[in-house]
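Enquirer: Multiple structures follow.
Read the figures in this text as sums done on the coordinates, not as results from a lab. Predicted model, so just to flag it, every value in this text is computed and none were measured. Cβ atoms are built from the backbone, for glycine too; each structure is taken alone.
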Structure I
Amino acid sequence: MKRGLLLVGISTLMAAVVVGCGGSKSGEETGNQPAKQEEPAAAVKEPVELTIHNPSSGNTTESFMELYGNAIEKKLPNIKLKFLASKDGYSMDKILINKVPLDIFYESDSFLPVRINQYNFQYDISDLIKKYNYDLNRIIPQNLQGVRQLAGGGLYGLPVSTTSLALYYNKELFDKFGVPYPKDGMNWDEVYDLAVKMTRKDGATQYRGLIYILPNIGNMNQFSANYVDPKTGKASLSNDQWKKVLDNFARFYRIPGNELERETTVNNTVLQNYFVKEQTAAMKIDLSTLLKYHEDSGMNWDMVSLPTFKELPGVGPQLSTSFWNITSMSKHKDEAFQVLQFLTSDEFQLEMTKKRMLVPILADPEIRSHFGEDVEFTKKRNVKAVLPERIANPMYLSIHNDAVSKQYMEAFKDVITGVKDSNTALRDAEEKANQTIKQAELQQGARK
């Protein structure tokens, strides 16, 4: 999710695609309904052990088995899994140095370019897709665009889960001040007016109208604005798209009483406390993975869909997608593909969306309609607000996205604190980002 779940992908287009639709590519054919694909394809049935690692998450072996492993081993009894947890001291470097035969690694799309550049053990699964007649058209097109770009039209892995954005709000605060609740389908101007109304001082308490986690706003931006120009490889911040994103969100933190200190804009702990612990923030833009977190807090909350820009009616956020990738070193690629096939099956995706409230990677509206169905509190919350009908195309995946993103956040801080106007801030940020890119490329060239 993008760190954690801060995401980036591919596309220079501003246009978004309705879920389940999109341009076909080799191996993908569009139809009225996605084809069902319940059973993993048959492969060699001899017992095998597959080694799996996730470089970025804090998953323990126990949590991995609960989330994925137990279901995989039940469905594919000839396969046993060995999970190398980062918390147990495993890393990509350690795995390679010790020549551990890694079969699968999974990672968010935002980290994939760096992993591939660092370790170069990616494997194009296109032949396996053809061999087992895997139907890629079942998957939401935006969930494949980033890895297709990375693989030059091929595929290094398959998406298993995604994360979206929505607007959470504190019902108690809206009731307290007699202001109508937010609604699905609002635009940012309407939400700005709400934020102004809800920002006030009551006695000794300062209430904030709206807060958000800054990295998510950039990484999942609705304009599909790129951090890096795919043609030049240089930073791409000083343009109209990024200016619209910056100006829209910066204005919220310039509302009198809703201002933030410069570094608080990226301090997730402080911002979460405003909304959940102190309950002094009326609204918050945040990730779809936090539904249970808010419910467990005991607060009286609900949610609506992410507000939209007037020039992009109905367009939701980009998705942060987790990909499972087969490595070139694996001696069990067929069995590893069986695992990927099961994790993306209707069966597993339905189970995960019903019980664990994970946004499915599949386009099938029937599966998406069961989101959160087996979780009791979802019956009283508008949790389907995390399922955008129109998904923004993912931005271009580059190994330099993180460096450019950091400069974008500095530009944002400059604007909300009044140090610079948005044009100057973006121009300066682009220049600094390009200096960082140039230095990184020189260092990489020296290592070759």
Structure II
Amino acid sequence: MVHSELIVTLQDWQPRIIEENVLQKELGNIPRPTKPINYREGLNLFYRLAGMGTLKYMNKFPSIDSKKVIYMIRKTIHQFKRQLEGVRQNPSYLSYEVLRELGLLKEKHIYYASYLAAVSSFPILYQVDDEDITDAMLAKMAFVLSIKALDNISDQLHTFDQAVKAMQKYDVALTSEIFDIESECKGEISRAQNTTFLIARWTYDIIARSIDKSLDMFRAYIDDAHKFDDGQISSMYQKVDGKTGEVPDITVKDYLKTISEKSVGALWLDIDLCFYEKNFEVQGMERKGIELYRKGIDYVYKSSLIYDDAQDIIPDLEDNIVNIAVLQGAERGACSIDDVKTLTPRALAQKLEKNGSIMDTIYLADLVFLKGIDYLIKAKNYLKRIDIDATVFGSRFLRAFNLRKWTLKRKNLHSTYIFLASFDRFDSIKASIPSHVLEYGKYL
């Protein structure tokens, strides 16, 4: 029953296809992707089985009832779709269908967001009302999907100044009591931006209407939202200057200390903890445990950024982004930072693969990941109402999820071993990290 329900969940949203003449009018001057849109990308049998198997296994944890989790996934997808449908008729926005046709927000992202929101929320909120779990999941989905779309808009369509300005407005949407979306839109890019601001605003509205804004966790949410937006703006300096060709002067230390603040982990957890504090009084040693838990989740999600950089090296270089794989390779002398200008994205990626820089990037991600796991294990001593074991397993699943494309692309024993290490002893992962990568631990 569980399996069939999840398959239905992954099939029950049939995408609305826009007529070509209507689509052309909506797109205006925004260029369409050269590759045709695959509406079912990332929703094939492999992903379904992985999702089913994970939830089935997680039944062993007290916080996870797989049937209930699946019900909540379906419920939040349905509610999120319904809210998206309200965007279609408003001339201030581009509809989800148009964003999808532009490749700015894909079908799979909605399913992944709901699934990961559920797997991360239930260990914290399984003892509270379903309504609070639903609200937490929807708020998390709105946040991560809005920033995913805005990131893509900034990478593909914005100038540097436009991207910074959009991120500053996004910060207001996430954190301020009053937020006005421009009704006088100057072109399709502005309408696309407005859609991301609106979705981000759903996050704030859900939290603000549900909890007392004097709670410590709400203040933590606001503070972490500002840090997140600062990290996003810092990451924009990773791009090669489109006019001068100047390569950014940043280091791995800069990435780990500043740019990694663009990770969604702290903010996702803050949303859950807002609803946790709404239902439970947090005091004494539990407060210390919460702080350890927050640090752990933050590092686990920061590692996701680095795993992504390892597998997205070619798309990033095509968007003129110098990611951490290049930075780390340049610091070790495995490549030159100027290779970004002189080599094609594919040639530079092959060079980094051949000299071990891509693998070093995965090892660096593992170093950050294990830092997070250490904090989570320490938090277990202080937290009795949060299912730490389920959180740790969810972190293992997240590591595997982050390595999926890298593993499937290589299809060799070594990549399979790295992937499966997600479910092995943590000390075996640490033992694989070379000493020159371990040195970066001083920046964590």
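Enquirer: Compare distance in nm of label points 7 Å out along Cα→Cβ at positions 177 and 241 across structures I, II and report the one with the greatest value.
Expert: Greatest value across I, II: structure II.
Enquirer: Taking mean count of other Cβ atoms within 10 Å over residues 97-104 for each of I, II, which is largest?
Expert: II
Enquirer: Related question: A value of -9500 was derived for helix-only ellipticity at 222 nm (-39500 (n - 2.57) for each DSSP H run of 4 or more, over all residues; to 500); which structure in I, II was it taken from?
Expert: Value -9500 for helix-only ellipticity at 222 nm (-39500 (n - 2.57) for each DSSP H run of 4 or more, over all residues; to 500) corresponds to I out of I, II.
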